[in-house]
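Just so it is clear, none of the values below were taken in a lab; they were calculated from the coordinates. The structure displayed is predicted, hence computed values, not measured ones.
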Structure 1
Amino acid sequence: MLMVTAIIAAAGRGARMGQGVNKVFIPLDKRPLISYTLEVFEKCGVIEEVILVVGKDDAEHARSLVDEYKWQKIRSIVVGGVERQHSIANALKSLSPKTSWV
């Protein structure tokens, strides 16, 4: 069977939001925005693994969310690069050799 891995790019700084925090961690109804996205991928039967890409200052926060929400599909939390293409390249380097589709 083919293995499908999702890469979720969440390493943006959210500077235009003016919140002083990465926008994916801003709470909506008492949950960080990123939790809604990750929950969908966690429940998706097609996706077997998820690689979450965050900024270096957000990696610890992301790990704590994975523990708090008990997401099982997150294979790794990868630190993003200077630009989005660098972030995705970092994620691609962490793919499982069993991955068939991204």
Structure 2
Amino acid sequence: WPKEQVQVWALNYLQQAADAGVIGERDEAQLLQWFDWMGVQRHLKATGIFARLNHRDGKPGYLLDIPRTLSYVVDVTSRYPELQLLNDFLQQRIDNINP
């Protein structure tokens, strides 16, 4: 999904959660950071699962999804100084695969 649309959905969730009394203070920047970081974790997990399905289970079908999945991770980690080491680590390996 386009980044802008995902942000609209996330902020809409924040508004609904605030309206329902689920959360106290609304901090849009913090929510978007948490949202991005959770997405990084989930996409890294998915990448590992795709690799495992190939190596352990002999099911290579999801290997074609790894570049797109890692592309998301690289995009998000490039926006946060706290994740720069992870970005560098991934970017170096991606560059070695696709010279």
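Before moving on, here are some points about what is shown:
- Largest in Cα Rg over 2.2 N^0.38 Å, for residues 23-62 alone among the labelled structures 1, 2 is structure 2.
- Entry that produces 1.07 once Rg/Rh (Cα atoms, Kirkwood Rh) is calculated, selected from 1, 2: 2
- Structure from which -9500 was derived, helix-only ellipticity at 222 nm (-39500 (n - 2.57) for each DSSP H run of 4 or more, over all residues; to 500), options 1, 2: 1
- At a computed 36 (relative contact order in percent (Cα under 8 Å, 6 or more apart)), which of 1, 2: 1
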